[in-house]
Structure 1
Amino acid sequence: MKLSVKAIAVAFSLAIAAQFTHAEDFKVTGLTFSKPKTWTKVAPGSSMRKAQLEIRDGDNKAEVVFFYFGPGGAGGVDANVTRWLRQFKEPKEKLNPKIESQKVGSTKVTFVRAEGTYMSGAPFGPKTPVADSMMFASILEAQQGPIFVKMTGPKKIVSGAVKDMRKMIEDALK
């Protein structure tokens, strides 16, 4: 197969352009987030979700979901952390939970990490146990009300995406 110089030049230009493509930006109640380039923006799975991303590794995937319920909506930080940890089959002490709060700019952010058997499903519907799962979530105590960002999926995918999620959140708050 013989390629023309023009075909090679076009292919080279496209490869170079792909390296410099900017991340796709999206807004959640006044904050602009830039998704990591290997993540895919997908249609939110319900009206409660303000944005939704997917991270794929072959046939496996993790999801990153953004929620916003307005000022004071969905309860406080402690209530949400407790609710998230109860979405696992195991008791809290078996989840290797890590909860940390920090200031990013002028916004307090609480990060929550847990590992175990995640009980997947709609809030009031049937649940499916998914072993070897991980959750990395955050509560952004933004001026316009809390924004909840929750990543769940196979431990391998989620643990590999924690750094990108932190950066995405920190960049949105700067």
Structure 2
Amino acid sequence: MSTTWQEGRDGTVVGYRERLGAPWPVWVLVLSLCGVLALAYGYVLGTTWGLIVFATTAAASCALLLLTAPLVRVDDRVLRAGRARLPLSCVGRVVPLDRARTREVRGPQADPAAHLCTRGWIATSVLVEVADEQDPHPYWLVSTRRGTDLARTLAAARDRSRASEG
């Protein structure tokens, strides 16, 4: 198996995988709003239309929540955060950030050129420095619920990738 990176290709050995899905309170809120809309339509047009509106809006809302939840994945070739991919050869320092540090790096201390794959409902993140001078992004900030695990797995995958290249 070749360990060289190819544009747009993920590796085969997955070391870390996390879907940045919405927490249960967001789901409850979305379904409640669908219910309120269904009640309004049901009051005016009848119960059948209310049920149709609820089923349609709930299905569309749930599909939207599921389809927009990015995947964070580390394999033997790349770090994948949503649709973006960073070859392991371009991964520099990896730092897990707690809630307060994430808020600082995402807010007042943010670099406008940084690549962000963040979700407001996830309080912690990992900062990944990009070790490629040609890349316009100085670092990636990736939301994660398991920052220490992601940082450890990414650093180990980066080191294995560099050892196999050199």
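Values in this text are rule-based calculations from the coordinates and carry no lab data. In this text, all values refer to a predicted model and were calculated from it rather than measured experimentally. Cβ atoms are built from the backbone, for glycine too; each structure is taken alone.
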Structure (1, 2) behind the derived value 20 of relative contact order in percent (Cα under 8 Å, 6 or more apart): 1
So Rg and Dmax of the Cα atoms in Å, for residues 33-104 alone, computed for just one structure, reads 21.2, 61; which one of 1, 2 is that? 2
Given a value of -14000 for helix-only ellipticity at 222 nm (-39500 (n - 2.57) for each DSSP H run of 4 or more, over all residues; to 500), point me to the structure among 1, 2 it was derived from. 2
Parent structure of the calculated result 4.1, given that distance in nm of label points 7 Å out along Cα→Cβ at positions 41 and 97 is the read-out and 1, 2 the choices: 2
